[in-house]
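Since every read-out is calculated from the coordinates, none of them should be taken as a lab result. Here the structure is a predicted model, which is why all the values come from computation and not from measurement. Cβ atoms are built from the backbone, for glycine too; each structure is taken alone.
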Structure I
Amino acid sequence: MATNEWPKQGPASYFPSIEKKYGKSIAQWQKIITKCGKEKHMEIVNYLKSEHEMGHGHANALVLWTLQGNKAK
């Protein structure tokens, strides 16, 4: 899904900002999440915040969307 195609509401509405601010696509972030060795929502959020200096809102949106089974193209 291209950056301009993300929904305007919900967790995915943060994705254009995440891609721009942190320089990785959502698909790349999802790979990081699946390989981080964490399973619980807040463990993954805290991992992204501590290891990748991601803000809480961005990390939370990305983890929520990913754990719901969504996949970026």
Structure II
Amino acid sequence: MAVSYNKLWKLLIDKGMTRTQLQKAAEMSSTTLAKLGKNETVSMDVMLRICKVLNCDISDIMAIVETDK
């Protein structure tokens, strides 16, 4: 299983917001933003801050996907 943040990037486009604007609004580091870009796991605290900034549910910004092994 892996995580995908494709929903987050689509939501940012819909809201006319850049990744840098999200980073500042959610008070996250550039390292965390890079992890999101690589579909790596980040803390639940960060996910909740993103949801608060975007006024959405966690299922609106991430999905769990199957990985082929």
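Compare mean count of other Cβ atoms within 10 Å over residues 14-21 across structures I, II and report the one with the greatest value. Don't jump to the answer; show the numbers that get you there.
Values: I: 16.9; II: 11.4.
When mean count of other Cβ atoms within 10 Å over residues 14-21 is calculated for I, II, structure I comes out on top.
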**Message:** If relative contact order in percent (Cα under 8 Å, 6 or more apart) computes to 56, which of I, II did it come from?
**Reply:** II
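Determine which structure produced the value -17000 for helix-only ellipticity at 222 nm (-39500 (n - 2.57) for each DSSP H run of 4 or more, over all residues; to 500), calculated from the coordinates; the candidates are I, II. Before the final figure, lay out the partial values.
Working: I: -17000; II: -14500.
Clearly, the read-out refers to I.
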